Structure formats: C-alpha cells, structure tokens
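Undergrad: Multiple structures are listed underneath, in structure tokens.
Every read-out reported here was derived from the displayed coordinates using simple, explicitly stated rules and does not represent laboratory data. Predicted model, so just to flag it, every value in this text is computed and none were measured. Cβ atoms are built from the backbone, for glycine too; each structure is taken alone.
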Structure P
Amino acid sequence: MRIFLFDMDGVLLESRGYHLALRETVRRMARALGFGEVTLSPDNIATFESGGITCEWDEAAISTALLLEMAWKDDPHCALPESLGRPAPDVQDPRPAPDFGTVAHALTTPNLLSVHPLERAERYFFAAHSFTPSQSAILLELIRGARDPRRSLTHRTFQELVLGSEEFARTYHLPAELDTESHLLKYDRSGLSASESARLRDWTSMPDHAAVIITSRPSRAPAGIFSTPEAELGAALVGLDGIPILGWGGLVWLGQQRQADPQTFLKPSPVHALAALRMALGDDQETALSAAVELGETGNDHEAWEELDSAQVSVFEDTPGGIRSLQAAAQILDTMGIYLETKYYGIAQNPVKIEALHANQAQTFPALAEALKNADCG
C-alpha cells in the first residue's frame, strides 16, 4: 500500500493569507504601542516555524509580548489597546524596532522542541526580565490566553483578518471591528496547477493508494466541537475536496475525550500521523484518533494495524513537525513488528526551512509538483 500525507500551508497551498494576516496583526499592534511601521519578516516567521512554533495565534501573542516588554522600558504603564480596528495615530517619535528574530531563535533551540510553544514563551520572558505585578498579569494573560478569542485581542484580530469580518461575526458571535475581506480567499494560492491536482486525484483513486491531509489548520470537527472549516476551504482551493483531512478540529475533539491539551496530539506527536494512517485505511476521524492515542499509550490492538505492514508512506512538509510525527509513528509500529517504508519530502525555498528539513532527513524541493514527480506521482 502507498500512502501520501500532506501538510497544507506551505505545501498544498502557498499560504499567503495566514502569514499576511499574522504580519498585519503584529503591524497594527506595533503601531498601537508606539513602534511605527514594523512587523514580522518572512525570515522571522520561518524561524518560528522551523522550531515547531507554527500556530499564528502563538506567534502573534509572542511578538506582542516582545513589543510590550520593550515598551515598558520607557513607559512602565503602557497597556494593550482595547481594539486594533481603529487606525493608530501617527507616531512622531517611534520606539526602536524590536528584534523578533532573536526571540524566535531563543524559543526554537533543540532543548525546547518538546515544550509547548506558549510555555516556552512564558519561560523566556519571565526568566530574563523583572516585571511589576501589573505587567506580569498583562503578560501572562496575553500568553496563556493566546488561543482564546474571548481573552485575546491578537487572536480576534488575526481570525477576523483570516475569515473576513462577515464570516468572523457569524462564526464567533462576536462583533467585527476591521471591515475586511478574508485573507485566505484573497491571498492563498494553490501549490498545484489544475492538471497536477487532477493527476493527484487520479493517483489516489488507484487500488492501494491513499492520501490524507494532516494540518494544524482549524478544520471540521465531530459533533459538539467548535472549529472553523479553514482546512476545508484550503482543500477546495487546491481541488482536493475529497481527500480526508485531520486538522485542529479533530484534535480538539480528542483533547476533550482524553481531558488533555489538544496540542499534545498535534504533530510532531506520533498521534497525528498514526491517526492519519488509520484514516488512509478508511477510518472516520473519531475512530482513527481513538485508535492512535490508545496505541501510543498501550501498544495494544496489534491486529488492527497489520494492514499497514510494508506500506510505503511519504510525508510532504515544509517544517519538521509532520516528518517527526511520522518518524515517531513508524518507531511505535516497528516495536509491534509492523514495518513502514517511510520517505520524507520537504517543500521549501527559504534557507532556514531547508536546513531544518535536511536535519530531519528530508529531501527538499522548491515546489510540491517536483516532489510528487520524484515520488512517482505526477
């Protein structure tokens, strides 16, 4: 059997929308805090992502924490604005631009890769700096609430930019403040041409061939779980609507089932890749996720996984997360006598990402179409 596992952003999609929304969120925050026209650079974002900080909610909060820390040096009473929807006044004497790259590098050192990104940020800021009680409270709320739209201004701003104001208000039942269209619909571009997408669909329709999208994007979730269908929007844009998707929505469901942080199941956790392999065999999200986490915890149910023995599994990623998830999954299965032939394809042009992918045994290509040709699909 042959299985392809695809990351979405940076692989199936040129995800301009997310990065532009992140940069715009940080730009607006910087203006509001007196920094003038500064924001994250593409290299800053690549450094975050190469170290496993791939969630823009986290990157926006971490960047804002740095802005606040710098602002407090000359104004200890500086506070976050209530909204980023209103244009900030012109800055006559802007504060010096922050060095986002230094923080990104500090948070992505090898000894921190197993630590939750927001926990890394909390450790970093509180280890190296001394804050007043009021400043500490603001910083902790900023970092710990980064993924909660009702607590986090950066989260709300980013999501409204991503979804567009109308969809944001409809989905979150919160007032829209930016009067903007969706950055995903406006700026994202398919990583495949129409003919290349058709060839991939034909490949997946062949006997013993399967593909699954494994992504950290919000995605449709089992009943009772709130999640926005951003992964499904992406799959439709690439012309791959029918391929199973295992995204953030499913991991949130699993987190509730196991009373755990969903982040613990996200790639590079082996659970993400193991569940995707089960979906390639035909399981639905709930069945696949339950089987994956139980295998990781107990190693039981050997017979249910035997169909994967000798399968050739290829993962296509622009960061190491999915590669390491498949590597860990293969190690677990190997202890049960189930062997996977794994191949790792990196999709990147940025030197920082290429270096990180090479360090994780991936062969790199500048575009997905070239990687698919190397994998005998295209």
Structure Q
Amino acid sequence: MLMTTVAVTMSALAGDLPRLSDGLDPGKQNYAAQKNLPDLPEPYLSTSPEDLGDGLKVGQLDMPGAKEAVAAFAAADKAGEYADMDSLLLWHDGKLVFEYYNRRGRVNGPHYVMSITKTLTSVTLGRAMQLGLLSVADLDKPVIDFMPEIDRAKIKVGVDTITLRDALFMRSGLRWEEKRLDMQLGQKHKRQVCFQKLFEQTAPVTRESKVYKYIGSDPSMIMMILDIKVPGTAQEFIAEELAGKIDATYCWEDQPCGLPKCGAGSNWTSRDLMKFGTMVLGGGKWQGEQLLHPDYVRLILDTGKGDGYFYYFHNRDKLGEDGKIDFISGVGAGGQYMSMFPDLNVVLVATSHNKGQIDRPLEATLKHFIPLFRP
C-alpha cells in the first residue's frame, strides 16, 4: 500500500521541475553556495521526463516492473536508505527516461561533482585531441616535453620519464614527504613555475614509485598541458569547446596556481553530466558532431583493461541482485556518479551530499533500476 501511495504522489509532482530561486546565478553555484540551498519541500519524480529543448531526447520508463521499481526506490529514499541524494537520472537507448530531484537537487542548479572533475579533465583532453591540438600518440610522450619553461637541469631524476598516460592512470610516481605540497606551492607559484618547484622537490621517480596513487598533481599536469596547447587559456577552452558545445550550465573554479581545478572543484547540472555520459558512450559524439577523438574514447571504454582507474574513469564490475554488471564511471566523493553501462546502453547520473556514503546512489540503481534493463 505504501508503494502505491508514494508512486501516485510522485507522479502528481512531475509537472513542476524544481529550479533555483530567482536571483541566484547558476554560474556562481559552487560548493559553498550549494550549502545554502533549502531542501525541496517534496521530491520531484518523473518516468516521462520533460523535453527542455536542451539536446536530450526524452522517453518513458514504462517496461514491465517499472512502476513497482520506482515506487520501491522512492519509498527507500524517503526512509533515508540512500542518505542525502539530490538527483538521479537514467538514460536508455537514446532517451532520458527517468528524472528525480530531492533535497538540494535543481534542474538548472549546478551540483558539485568532486572527482568527476578529473573525469571531465579527461573529456577536455579528448576534445583537444579531436581538434588536433594533441594526439593519441602524445599519450606516451613525457609530460615535460609539453612544458617549455621547465628547467630540466634542476628537476629530480626520473621526472622526464612521466608520460601523459602515466598521469592519466595516476601512476606518475611523484612523491613528497610534506603532505599537500602541491597545493602549498600553488599558493606561491603560477602555472609552469609551480610544476618546476614540484619537479624539483619530489623524490626521484623510479619504476617502483610509478604505482597507482590517487593524487591531485597528476590531473593538474594534464590541465597544465591543455593550458599550454589550446588557444587562450584552459578555462576559456572549457567554456567554448566543452561546456559551450552542449550549452552547459556550470561553475568550474580555478586553483591558486591559475589553472582550473582538476582534482575537484567543478559544478554541473545533472542533465549536463548526462550529456557528457551519453557522449562518451556514443563514441564521443553529441547531436551527430564528433566532439571527442574516437580513438581516445575507445581507450576509455575498453573494458579489457580490467578493473582499475584509467583516463580518470573507473572501470568496475559490480554484483547486483540480478547478477554482475560491467560499468565505466566518473565517481566523486559524497555520492556523485556519471556511469555508463555499455552492455545495457544505459547511463546513470546521480548527485548527493552524503558523508562517507559514496556508494549509495549506485546501490539504489543496481537494486531498483538495472534489472529493468536486463534482456
């Protein structure tokens, strides 16, 4: 009886997409600003999302079992099972078929995405490759070959062996005794000067040190190279050639060294994250235009690499209630997801402000929705 009541209530709310209050600038909705958003008085849920003319085609979540699954999800989230989830969107076979906002979720409000910022740094690299500013072959070239201001005579042994692919796999081998040294140096030094200091103060880079370590300096190296290679600045390139191409509503802040933040620090609407997710799943195309280099996207989507973190995407398989499923994701602390399920032609986007419960949106999706898309 509870499931039926929840489903009817949610359906009745589906006509009013929650939006930011008048006077709030979406472009200034950073992490701090989002803390001031009041929770929605009621959740918004639609199994027939509204066509907003934003490039996302819409459809219906109407396969057998969908009503029961949606009602069960809504009841579980209301009970707090999925912590502080702000949005959950699902795309299937070319169409947005499910849209849910609660708490701080707003259709036009950028949400912090934490480490999905790294993922979108990789997507920006794919855009630069498609424009011929960099190539797939460049992935195996040393990072410092792209930084003309670096004084090689002063850097530590082995730094010249760090390739773009090393940085994209979080295997640069850069190590410092002092915690967060990269951020401290960024307060004093800008762009390549900051990297000069980092390369001077790291321990020697060896084969043994080139193991996976999740650090912010690796994506910052990729962003530094983009800043050097693209016309104008990296921030201007993002605005014109990434966000601009999908008409995104976003807020991407700079780090002290002058580059866009790339460990965390960007904010996007859930629908815009969905555009990026479908773009990657579609081989780098958006509305028929090849925005990302197809060879680079194939590397991202190659599940033959096994489980791990490659090109700032997580390659994983997960055991749900109906069996194992492979997926490729951008994942951010607090429960941020941009996940592609290639075998099902499904994309998940979720945002949350959870504390220490990063897996909750994925758990909700695997439990309630993924079984609907199984053959």
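Undergrad: Compute FRET efficiency 1/(1 + (r/R0)^6) of positions 188 and 260 (r between Cβ atoms, R0 = 25 Å, to 0.05) for each of P, Q and report the one that scores greatest.
TA: Of structures P, Q, the maximum of FRET efficiency 1/(1 + (r/R0)^6) of positions 188 and 260 (r between Cβ atoms, R0 = 25 Å, to 0.05) occurs in Q.
Undergrad: 1.22 is what came out when Cα Rg over 2.2 N^0.38 Å, for residues 52-267 alone was calculated for one structure; which of P, Q is it?
TA: Q
Undergrad: If FRET efficiency 1/(1 + (r/R0)^6) of positions 60 and 220 (r between Cβ atoms, R0 = 41 Å, to 0.05) is computed to be 0.95, which of P, Q is the source?
TA: Clearly, the read-out refers to P.
Undergrad: I would also like to ask the following. Among the shown structures P, Q, from which was the value -15000 of helix-only ellipticity at 222 nm (-39500 (n - 2.57) for each DSSP H run of 4 or more, over all residues; to 500) calculated?
TA: Source structure for this number: P.
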